[in-house]
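Structures are listed in the sections that come next.
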Structure 1
Amino acid sequence: MLKFCVKQWNKNKDRLEKDIRANLALYNEFSYKDLVVKVVDLIFNDENEDDGWDIWRFDSGKITEIDNGDWQGTLLYLIPRDTYQPAAYEYLMTCVDYGSCGGCDTLQSIQSWYFDELDEEQKEDMVKQFMSLCLHIVQNTIKPYNDGWREEDEFKHVEE
């Protein structure tokens, strides 16, 4: 996992959890891209921080989804830095593997309730599952062109 992602997850995961709890019914309608947008807005981008040159903010409105699968496959997400014309090294990328049904697709499995009212235990379980899925999105994040003169330490992988 990238150092940046570890830092941002630890600092901002409570913001995401609060949002999930407040909008659980909305999350039941979300796509994977919607979750990536939430990760960018609530985890990667800090709250109340100026957009200075040295601060990495990402533009969730310009995320590109690539889906070359059919009923199942991998979704790739390109996440540009929030700047006028992002260069190749100013992108993050993440991925999600998806399936064709609630039995083999994580998001569909979490969203398995549609018309039933959830009790508190079910709501807690659903919040935990959404948090886990969002953590996987964060863990899968890379900065593809982080080398040479454009290499930044915070976008290197954490050494174990």
Structure 2
Amino acid sequence: MPNDQSTQTLLNTGTAVAAAIIVVRIILEQFGAPETVNNLFGVAWLHLIMAVLFALRLAKAGEASPYKALFLNIVLFGIYTRLMVMLTYMAAYRFSWPAPRFSGKMGGNVGPAISPLQGYLVIPLRNALIWIVMATITGMIIGVITLWLRRRSTAKTA
């Protein structure tokens, strides 16, 4: 776990915000909101914002090994968030939710050709793993750039 209390608080807060966004999106999808609206309530963009916030927090704290701490925070946030999304895919299979992102035609896990093993485990787990890896890679790129810019601006003012 991250050792800095303020970073841990940021991780907890970010995870709570992600949970709220996931619930809002499910509600919007169930009430038939347009896909453009539903996509605004995705957690993918939150991975990018959290990477910047983690980097700024670590730079401010003067972390001894900020890149290692950044990596740990980004991976943990990715795992927590994607496990919550994975549960929504499992529920979508169970209740046959009609949202396009769950459609078997779009790589989702709802449809007549999807077996229970695929619907409950294989597809949700595959999606979670892909998203955790991608969120970690993009988060590290954005976080490292943020740390570099922050250190560069701090060095110029000193």
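Bear in mind that the values in this text are calculations on the coordinates, not laboratory data. Note that the structure is predicted; figures quoted are calculated from it, not measured. Cβ atoms are built from the backbone, for glycine too; each structure is taken alone.
When helix-only ellipticity at 222 nm (-39500 (n - 2.57) for each DSSP H run of 4 or more, over all residues; to 500) is computed for each of 1, 2, the one that comes out at -11000 is 1.
For the set 1, 2, ranking by distance in nm of label points 7 Å out along Cα→Cβ at positions 29 and 133 places 2 highest.
Can you spot which of 1, 2 the value 0.75 was calculated from, given it is FRET efficiency 1/(1 + (r/R0)^6) of positions 13 and 93 (r between Cβ atoms, R0 = 25 Å, to 0.05)? For FRET efficiency 1/(1 + (r/R0)^6) of positions 13 and 93 (r between Cβ atoms, R0 = 25 Å, to 0.05), the value 0.75 is produced by structure 1. Going by distance in nm of label points 7 Å out along Cα→Cβ at positions 21 and 69, which of structures 1, 2 comes out largest? When distance in nm of label points 7 Å out along Cα→Cβ at positions 21 and 69 is calculated for 1, 2, structure 1 comes out on top. Here mean count of other Cβ atoms within 10 Å over residues 37-44 was derived from just one of the structures 1, 2, and that gives 21.6; the source is 1. A value of 14.6 for mean count of other Cβ atoms within 10 Å over residues 85-92, calculated from one of 1, 2, originates in structure 1. Taking 1.06 as the value of Rg/Rh (Cα atoms, Kirkwood Rh) derived from one of the structures shown (1, 2), identify that structure. Computed on structure 2.
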